[in-house]
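Each in structure tokens, the structures are laid out below.
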Structure I
């Protein structure tokens, strides 16, 4: 290895983003914030050092969402209502794991949206997470459908709409950029009739599409997914960033969010 390399060490968490003409990406390390866009065209290495659970902060193998096994089943940040908003119960004053936390998250404005990353899909997020959520999914276009006062109403709306439109992203299609532009405004209007009765009043009539451009020099033709639990050291030339993925010249793709809680050395070679 080169003696003059610059190395950043820390616990991976998902990249922070800014919606500009091209999305700007940042990785937080204990002593620095790394603007990942500046690494495009450069060779970097990623070296696995260990684990640090995002809840208990112990060196325990990560199970899901950056948490060790025990914390995943205990922390309110991983309750079932996170992935299934329709299970939210804070509006009923009913606790899942921590009612105060659940009220703080669930009882705030939520957006149900349509996004196109590999196909049109319906999704849910807190209003404060727009457009972050769209960027994280690698969507090149998105539009708001309804704005509701709590997560439960957003959840039952998503359930109603996913009978007529997908609720999953094909990550391989997204990363290969095998995309078709869609008329999201027309699709949104066609779905209005399927909104639950109690949500109809929250329909957003005059929303326009948001267009998102990602910093990618070239897209992979084939995909090889980097898993740091199996490949402890990797080196490659960064050619793109999309969603929460780093894209490399040799067709390797690295899902940063899937590696939350992993302690790494990231070096510029």
Structure II
């Protein structure tokens, strides 16, 4: 009987150790929620995989969309740890409302705006300056109120005095991925996306690249949200975006290094 009691006592001790180990592992694991601009989808997915491999205690869940829509979700209390925006404006809005940790904000990459068309399309158009109301039927553009690429495109068209002339031709999209899809399918003749987006499709080609003097600088900021329950881990991921490994992945996906 004594041996039986000793046996069960050992089992209880082992079970307690197992539960403690499990509890410790659960405490060591942090799930980080990252909301990122749609144009970053391929690059950030690759960066996430590298980061998780190097930081086994962290897992990252990604949510992509238009920067404005993502910022609004954060304003409404969405459980987001890191925000990666395609422009400074939406990050400024969140900073003004104390919804990000100001000291974690950093600019981690840059991009350029291009006009695209479907490959092999018979379109007599070579540049932004050639656009006119009579030769174009439909133009895909991100909604300027929520999609940074759409706002940059609006700035370009206003600079070239083309906005009012072409605005009844616009098909508004929720993000650059949808703009890309509209042009790929032939639903619109042209569209405005980032140069990095063209690498995500074998069905479109660049017609022209916008002069950088025609629009605000296309710089991507990152920051940890003030509501994050994993400030340390989230800050670590934001810092990783500046690493050589992350910058190399961004470059391979058509982005350029921010030097400002």
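Of the structures labelled I, II, one was used to calculate helix-only ellipticity at 222 nm (-39500 (n - 2.57) for each DSSP H run of 4 or more, over all residues; to 500), giving -4000. Name it. Show your work: numbers first, answer last.
Details: I: -4000; II: -12500.
Computed on structure I.
Given a value of 19.6, 65 for Rg and Dmax of the Cα atoms in Å, calculated from one of I, II, which structure does it belong to? Let's see the in-between values first.
Values: I: 19.6, 65; II: 23.5, 97.
Only one of I, II returns 19.6, 65 for Rg and Dmax of the Cα atoms in Å, namely I.
Sticking with this one: Match the computed value 1.24 of Cα Rg over 2.2 N^0.38 Å, for residues 127-174 alone to one of the structures I, II, and report its label.
Numbers: I: 1.24; II: 1.05.
Derived from the structure labelled I.
Just so you know, all these numbers are worked out from the coordinates, no wet-lab data involved. Since this is a predicted model, take the numbers as computed values, not measurements.
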